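**Student:** In structure tokens below, several structures.
Quick note: the coordinates plus some simple rules give every number you see, no bench work behind them. As the structure is a computational prediction, the values presented were derived from the model and not from experiment. Cβ atoms are built from the backbone, for glycine too; each structure is taken alone.
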Structure P
Amino acid sequence: MFSNFSFCRIILIFLSTLILSGSIFSQTKEFKTNDVIVTAGRSPISFADLNRDVTVIFPDEIKNTAVKSVQDLLQYTSGIDLKQRGVDGVQADVAIRGGTFEQTLILIDGIKISDPQTGHHNLNLPVSLENIERIEILKGQGSRIHGPNAFSGVINIITKKGGSASLSVKSAGGQNGYFSNSLNVSLPLGFSNNRLSLSKQKSDGYRFNTDFDIINFSYGSTISTNAGAINFFFGYNEKDFGANSFYSSAFPNQGEKTITKFANVSGEFGSPDFTISPKIYWRRNDDDFVLRRDNPSFYHNIHKTNVYGGEIQASLNSDFGKTSFGAEYTKDEIESNNLGSRTREKKGVFAEQNLKFENGINLNAGAFLYSFSNLGWKLWPGFDLGYNLNNDIRIFASYGRAFRIPTFTELYYNDPVTIGNQYLKHEETTNYEIGLKYNAKLFQGGISLFRKEGKDIIDWVRVQGETKWSVLNIAKVNTNGIEVSFAIEPEAVLNFTPINRIIISYTYLHNDKEVSELESRYVLDHLKNQIIVSVSNNLFFGINQNWFFRYEDRINFNDSFITDVQLSKDISYFNIFVKATNLFNNYYEDIAGIQLPGRWITAGAEFTIN
């Protein structure tokens, strides 16, 4: 384990290296947001033509953020509520705009990977931070596009697809016995582009029983043919960690191990006017949980989940705009010593029409007709409308209905104090949103006003005086909110400025939760106020500095203010960096009774050949 004295020496050596070898100016990669093509609908669309509130996290932002996992990265997005039990991707629940952790759909390259056992495993991601091209976050309902569980929002992780030959090796170490190593290779061979990524993170933990050991491996290949392109991806994620008080404060010595495998084959064939896009995929999650690591037989849960799915989509360009339609089929299976052996099938058909008029109006309308288990076919419609007031200002509005189906845990879980409910209904919501976007050379900004009307929301409840909790469709939740954000880029108009970019975002949420006289197990704990500020600036000798400030005011919790910072310097083929999370060593919790780390410093280097 590194001592504090050793770390001071590392930092002094690092800073001395920077001072002796740097150049006085640093260059920042320029990109034009409006030129980016995103996948917020059934058909890819330019960022400039979006009629929804979509946040895109770009490669430079991923590189310069003071985090070590995708999960931690999401904390810096307005409207995202990341509630962590363990750091660096050990376990985290992600919610959007006041929703629950079960109500956010997770995708990799547009393919669903959310876990049917429990939303606690939705972020078991078989892809490393270094292998991500960008992350697209759709806020609000998305069931007309993606079907079930796109209730409060959708997070789509786009992996790198190779390209020119490159090699990257990265190594870092830090406090609490932390170390990480990663290898990323991109290699074109004939008609194929191939990419391999391997990483390992390990720590002794920041307090008792918070150690972790995480392995990520992924391989992707894109084969180009005269008819189109075929993509293959396989990912493997293994996590073995101490789970101090994760599910009960009475047992601080809990432990868990998960192994997640994900594979998909997809393609796109045809011409610019007509394309067909098939996909098949498989996700496997093994979850091994013990209530006492020193006595595994005391209480031991073993869950093995398989998800098999396929989808086909056709898109047609005509005088009526772009039309997309298709169908999907998914089968969920679980083998569990607690939940039993269960299967369920889900299937649906969808259609979307994109119209762009000469007067600047853009309309996306569509619906998903879906069926699962004992629910017959039901239609989930929605539309998005946008209009350009001028070259810089765009206004938009959206409406849509969405749903979430219960997890296997909610349906069948039983232990001495909780009991599932196999008769649960799906949750439903109706979403409304209006907003404005401003995009100029120096300044970009936006504002969104939204309302979610949810019914049959699932909650764990009990009668006063009883000892057992049961799960029911008990709650009605209406959420009103506002999001405001703006970014300033002084370097866009000035030849030299120490400040490259400043981003400030604010989210306010108000929930009206209506329940019966039953006692609720989970206290309403959504974020009420959230402020996120990031500042990128140049120091002397080409040192790049990135600051991140996060203020969260959570219902029935103490508020928290967290500061993270990263210093980095490019020297020939090397990028050398120092990261400090929770710089001022503040105490904070995302979940009651689970203390998150104080100040944590790491340092390392990345060697890259292109």
Structure Q
Amino acid sequence: MIIGIDVGGTHTDGVLLVSDLAKNYKIARTSKVMTDQEDLKNSILRVLDSLISGADRQKIERIVLSTTLATNTLVEKKYQPVGLILIPGPGLNPEYLQFGDENAILSGYINHRGQEVKPLSGSEIKQALKKYHSAGISNLAIVGKFSIRNPSQELEVKKYAEEFKFQQITVGHRLSGGLNFPRRVATAYFNAAITPVHLDFIRAIRKALEQRKITAPLFLLKCDGGTIPLAESKEKPIATVNSGPAASIMGTLALSNHQDTCLVLDIGGTTTDIGLFIEGVPVFMPRGIEIAGLPTLVRGLYTRSVPRGGDSEVRVVEGRIKVGPRRLGPAAARGGPAPTPTDALLVLGKIREKAQFNGESVQFNRETALKALLPLYDKINWQQERPGRSEVGAHRTEPASPREKAIKVAEGIIAEISARIGKEIEDILSSLENRPVYTIHELLAASRIRPRMIISMGGPAKAFTRELASRLGYSEEVIPYSGVANAVGAACARPTLETTVHADTAQGYVDIIEAGIHRKIKPGSRFTLEEATKLARKWTEKRSPFRNIPVEITEKESFNVIRGFRTTGKIMEVKAQIKPGLLTLLGVSQR
């Protein structure tokens, strides 16, 4: 048995997969509960209890989790302040790299060969740390331009920071071996920002499983569609930042057999996550995904999160309807503090007043939704509403009754959120046409991307997708198990593992880190990057529980070691992993 759980900002979903003797899996149970943001453990427990009731817990092979909590935290900017310490050296004006809450630029630096050209100033470091400490900043990101070739200065700053008792400290060289200083700055910043949320999430998971005496291995879905053991994610939570959106892509792969170019929409309560398939294959970002509009070094499936969902706050600003980006709580129809698109759908009869979540009847109050929308009518300047926002009923006579007015507001809300998501889709297609496009299989030849279908999932998927598809001229389809598709994607994701080969020919050694192997080589030997790559592939295949699953090289770096004016050797690092993919497909043929 495999359990998949997706912890979202609004709902926590779960699925239980069971297999026959041939390891063909099928969905045996599903579960959906409202997420309690103040008690994640309780939300996870309720899903678990529903899935494993009467089952033999010893037969659980593993539990795979995905979450949109970190994504929502960044999209809504609900994270704690981060202090950024940069060690840039000469070259690019470091002023361009400053962003976030607080920035400090140190004057020491490491050059591109990994040599310390100018040592750091202890007084500069202390001055920056004191400023952050007095400002109440407890999360720190430290990034040097060439720290992946020599991390000593980042580690020196970290040592000072530990004396000041900063809660979370991120050092850039631990996040990626890729050479791109601006991307590493953004990656380190976001890693520091989401770490507190991620650690709370891990604690909730552990407590829930301990309480139910479940000892199965725990994994988190990464944004590349692979998995990472829960314990390993603590140092590098940024690898799981788009875990929820990646789960929707993996769920689509598992539940749909389309070979078309199509958009995938996961419409949640807080965000709408957009993905893209080209001829049935997900688009991939090998250099790094964008987070909050900034490029990073986090390899992942292409997704974009729009801060608008079924429970987004609706308000009127300068006479126009605005949806999101904040989520203040559930829909007004369920006791929430503000009107939402869910209230609009309820008023329009697109969703029922009674819904079933995990066998529990959840009541929506349509009259409450009407009352929440009605005050917006007189605040809206209907003359300035752009064509398309409230086309339905635009030419009928002025609404006479409160109910008719609320209906017109509801139509405007659905038109507005559809227009906003449609604009994001147009931006996505336009931006991808101007850059190399990779799928999880290959680099595509230059071509125009022309999707003709929207595949959707999520609670309000059916109601929203029809309006959006009509606006864009696409066909639309809601996939099976739409309400728990993310949990299905997490459960079906193939477990991946990583192997790192680190070689220093000047010092005369090769480490195969995850295998615990340390080998000596003759100092100055002609050990090559190609040999390091072969070792990384070989040991990944050797350690893998699977056979005939491709191995991919995720990072490859080599540079000369200089002593005096002479090259004395090379330092190389290669990382390989089992290629992310599906362990099983559910009712469709293997791609």
Structure R
Amino acid sequence: MERYRTHLMLCAGTGCVSNKSFKIKEALEEEINKRGLQDEILVVMTGCNGFCAVGPLMVVQPDGIFYQNLTVDDIPYLVEEHFLKGRPVPKLMYFPHEEKEVIPRMADIGFFARQTLIALRNRGLIDPERIEEYIARDGYRALAKALTSMTPEEIIRIIKDSGLRGRGGAGFPTGRKWESRRRQKGEPKYVVCNADEGDPGAFMDRSIVESDPHSVIEGMIIGAYAIGANEGYVYIRNEYPLAVKRLKVALGQAREYGLLGENIFDLGFNFDIKIKRGAGAFVCGETTALVASIEGKPPEPRQRPPRTTLWGKPVVINNVETWATVPVIISRGADWFASIGTEKSKGTKVFSLVGKINNTGLVEVPMGITLREIIYDIGGGIPNGKKFKAVQTGGPSGGCIPADLMDLAVDYERLTEAGSMMGSGGMIVLDEDTCIVDVAKYFLKFTNDESCGRCTSCREGSEALLEVLDRICNGEGEEGDIVFLEELGEAIKDASLCGLGQSLPNPVLSTVRYFKEEYEAHIKYKKCPALVCKGLISYYIDPSKCQACLICLRNCPAEAITGGKNQLHVIDQSKCTKCGICLDVCPTRFGAVTRLSGEPVPAPPPPEERVLVRAKLSKEKGEIA
């Protein structure tokens, strides 16, 4: 095998690919060849590195030098300076938001330093389309151990003792699920990987499948052996083309190496995996709907039996992160895994950290870490000096946790007690400019659209909740609306058939619980404190600041602004569509356009008083041309 002095680990996750990381690879190889360094430097396309906020990114190994926000135009200078002259390039390195000096090495960046990697153990370290690189990182060693030196009962006992709970949201103990399916009568048995990730802002499962598909496959094979299954399915969204492509490649390689198919390891164990593509319905992430979809039926939830079956036969369904964690538990033991996390929530959890936060990306942290540590130590805090307001966890069926609970420990129990949930791992950070009522409406709109409509409580209840939220945001809220939202929300939770309906009201109930005063401001005072809800805001041009520059007038798409050269501008409120373009284009030095909420719009000056007197401005300060 060829040996290279330097490996350039270039991220090829979806985010970086969309920012032309494959073009960057071509540019790197061209420059490396041009300078005669092709025998010393190898460019490796890895899976998602996790730090999506600064992609495309590249880590230079073995030194761990971290480069971010790369472009094709950066490459000639980078290769010349770093790889030919031995001078790393600071301007392409990570620059923390709160500090003045760059951090050259990946290990010293807070985003990476505070994480604990289990499911993401191979993040940024291997080419996901090369099984040899997975094997070089101890891949399939756990499978060999499980099949050659352990009984199915021993495997299940280790998973039970580890305390691993399903990472798809419900948090059911994985070992107990496996044990019940092994004992369940019926042949054949199945294992299924639920990769139908539909939460807004979530990309945990997609990233794992893209970056380390063999970890998922290995976990599924171990699970199949444990319960006595011979067939498996990966149910994955069709909107994940890169993940599907890499999964297909990995399955083909596993079959070629004798890790899937007939007589695995010459032990008489037969098992193979098929890919089932979902059409993008959010409800398909629910177990019974997913099973119906695999069976070729309409993907509607059903009354859940004591044990879910596939074609009437026993099946184990776990999500991507759960399967990817299994090989590490088998390799390192139950006690090791159980030593991480809290008493009832063991191990680590992968989150997609997005929203109003400096460092967006994919993070894996030990259970029990606080929200403050995730948001500030890993996420780098809130941009633009804004205040942290809340964090929404658990996807559209989760809830909003306010700033005064920032020291809440993140585990299944604490999040549920706070009115939210772990979910599959979405974490959306909200700042002071976010309207909480609007956030609740956004998630209700999503779940209302995605409801399969089978049960009345979910179908009609979500419509009713959304109708009230729409009225509140449009300035038409009425006394009693808050009580109605609470009572209807609880009724939907109690009466709905599946997990989607049972958790659908969470965004409303949690925001009413913690931000009732914001709802009251919308209803009683017709005021949106965050100045977001169009029905409760107006745009106004302050005549004492207007310089008649014509900029807002020319850019107004509704032609709602009147005025002219040397004539003060005025917004016709009857024509204004509240698009906000006038505020965006008004020069900062003037600051003439403002948003109002909860107060009447001042009457404009009469036409005869709209002539601008420019003498009020100081020519010495350069305020006028």
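**Student:** Which one of P, Q, R has Cα extents along the principal axes in Å, as calculated from the coordinates, equal to 96, 69, 40? Before the final figure, lay out the partial values.
**Tutor:** Working: P: 68, 68, 48; Q: 87, 60, 52; R: 96, 69, 40.
Answer for the origin of the read-out: R.
**Student:** Tell me which structure, out of P, Q, R, gives 0.05 once FRET efficiency 1/(1 + (r/R0)^6) of positions 371 and 507 (r between Cβ atoms, R0 = 41 Å, to 0.05) is calculated. Walk me through the numbers on the way to the answer.
**Tutor:** Details: P: 0.70; Q: 0.05; R: 1.00.
Going label by label, the one that fits is Q.
**Student:** Here is a follow-up. When distance in nm of label points 7 Å out along Cα→Cβ at positions 339 and 499 is compared over structures P, Q, R, which one is greatest? Could the numbers behind the result be given before it?
**Tutor:** Values: P: 4.9; Q: 6.0; R: 3.1.
Sorting by distance in nm of label points 7 Å out along Cα→Cβ at positions 339 and 499 in descending order puts Q first.
**Student:** Where is distance in nm of label points 7 Å out along Cα→Cβ at positions 203 and 427 largest, in which of P, Q, R?
**Tutor:** Working: P: 2.8; Q: 3.5; R: 1.7.
Sorting by distance in nm of label points 7 Å out along Cα→Cβ at positions 203 and 427 in descending order puts Q first.
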